[in-house]
1. Of the structures labelled I, II, which one yields 1.9 when distance in nm of label points 7 Å out along Cα→Cβ at positions 85 and 101 is computed from its coordinates?
2. Where does the value 18 come from, among I, II, when relative contact order in percent (Cα under 8 Å, 6 or more apart) is the thing being computed?
3. Please state which of the structures I, II yields 3.0 when distance in nm of label points 7 Å out along Cα→Cβ at positions 69 and 173 is computed from it.
4. Could you tell me which structure in I, II was used to calculate helix-only ellipticity at 222 nm (-39500 (n - 2.57) for each DSSP H run of 4 or more, over all residues; to 500) as -8000?
Structure I
Amino acid sequence: MNRSLMVVAGLAVGALGALGAASAANEAPAPRLGIARLQYDGGGDWYANPSAIPNLLKAIRDRTTFPVELTEARLTLLDDRLWDYPFLHLTGHGNVTFSETEVTRLREYLTRGGFLHIDDNYGLDEHIRREMKKVFPDHEFVDVPLSHPVYRAVYEFPKGLPKVHEHDGKPARGFGIFLGTRLAVYYSWSSDLGNGWEDLGTYTTDPPEIHEQALRMGINLFTYAITSRPTP
């Protein structure tokens with residue numbers, strides 16, 4: 001393992017250790033080191049890209065010392081397990097709606113240190129922007145600067161988010177919502193990052209190089225999510 005991965009792993013262990021101690025003090029279980037897929041209402045296919053998260057988790061386990069769970073969780077914002085997972089993944093092609101209670105829960109989850117990765121599978125944009133405006137009325141999606149740690153946490157992405165699928169030919173962009181200085185929401189737009197995580201051969205036009213770049217970016221996202229969590 002190279003030095004950067006060892007440093008990152010050490011930061012993650014320290015962050016999770018602090019979180020575990022705080023949880024123990026509150027008689028609550030420590031956060032689980034895994035990824036939860038967010039199930040939502042509205043009719044959009046929240047279940048898209050079924051092999052994506054397992055492949056990403058395996059890459060994290062194989063390439064870092066993070067002892068991640070290899071099975072993705074599936075939950076709603078009202079699920080009590082929400083607080084167990086530091087990384088939420090939301091994807092789909094269509095509509096997404098949050099109830100008032102879900103809006104409140106997501107706001108609390110993110111404010112308390114959780115991380116949400118939104119991956120537009122093409123067609124999600126107008127819906128997720130509307131719903132996230134309910135969550136944070138005073139915050140806008142902004143371009144995450146190329147100097148941000150999310151683009152160099154483990155692997156270097158000097159040009160930003162990799163492009164997986166073309167669709168309408170627009171460049172991939174990484175938008176974010178910042179709470180203070182912490183990036184709490186990362187929105188991969190016009191990239192299809194999750195498609196790049198899927199099994200090789202799922203999309204015959206995607207070469208192994210694209211799959212590799214997508215996995216590397218996913219590892220960066222997960223690493224940043226874990227190491228940027230506030231500690232008590």
Structure II
Amino acid sequence: MKNCVKICGITSIDDAEMVLSFSNTQPEYLGFVFFEKSKRYISPENAKEIVEKIKQKFGENRVKFVGVFVNIDLNNSEIFEEYKFLDVLQLHGDNNFETPEFCAELQKTVQGAKNSYEKKREIWKAFRVKTQDDLKKISQYFMVDSILIDAFSEVTDEYGGSGKQVSLELLPYLRSYLLLHQKLFIAGGINNTNKDKILSLSGADGIDLSSSVEFSAGKKSEKKVQNLLFTSPQNV
């Protein structure tokens with residue numbers, strides 16, 4: 001089975017073009033972080049400009065664009081409209097804000113937009129996990145299209161991109177909390193030496209890369225992208 005790749009934290013058109021230049025198929029997703037406290041923050045205006053340029057150069061359907069949101073009310077019609085250039089809405093905030101009810105309402109909003117002849121957007125819900133108890137809430141989010149598992153960080157306002165790795169002991173249990181229609185993505189500290197093991201243990205559909213393909217926050221490394229995507233561990 002071919003696994004999907006998302007490269008997150010894109011902040012410039014140069015990086016977006018670079019990560020797409022190695023292959024006609026991978027990565028399948030590019031991610032923008034709209035959390036203002038993140039070192040990888042990008043404004044909606046700049047992200048939209050990147051999307052338009054990428055579509056002009058690589059075609060309309062070469063890659064899907066993901067927006068990473070932290071505790072933002074996407075059910076607000078004005079906010080939802082602002083991000084209509086995205087293919088995926090990734091909810092990476094707190095579960096007491098991004099509740100199952102919140103996600104169910106957002107799914108209705110997405111479906112309504114589709115019925116108005118707009119494209120269908122996917123909804124992803126991220127969970128930052130430390131113990132198996134943290135996994136129990138996942139099954140309540142049956143309405144979302146994909147579940148993304150990230151490592152928990154003790155750092156205040158660090159909602160991803162920390163480079164911390166999800167415990168290998170948790171990986172074999174993840175699938176049991178998902179429904180058959182949901183895809184599973186893993187983020188956090190994935191590199192060329194551990195990606196195959198993480199994919200094997202978790203049965204994930206894809207991986208989410210950020211700090212592991214950077215030379216500094218928000219600046220992607222051409223060598224690291226190429227090595228992680230297209231070089232086997234024994235050849236590193």
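1. Here the read-out was taken from I.
2. II
3. Attributed to the structure labelled II.
4. It must be structure II, since only it matches.
Coordinate-derived values only; no laboratory data. Computed from a predicted model, the values in this text were never measured in an experiment. Cβ atoms are built from the backbone, for glycine too; each structure is taken alone.
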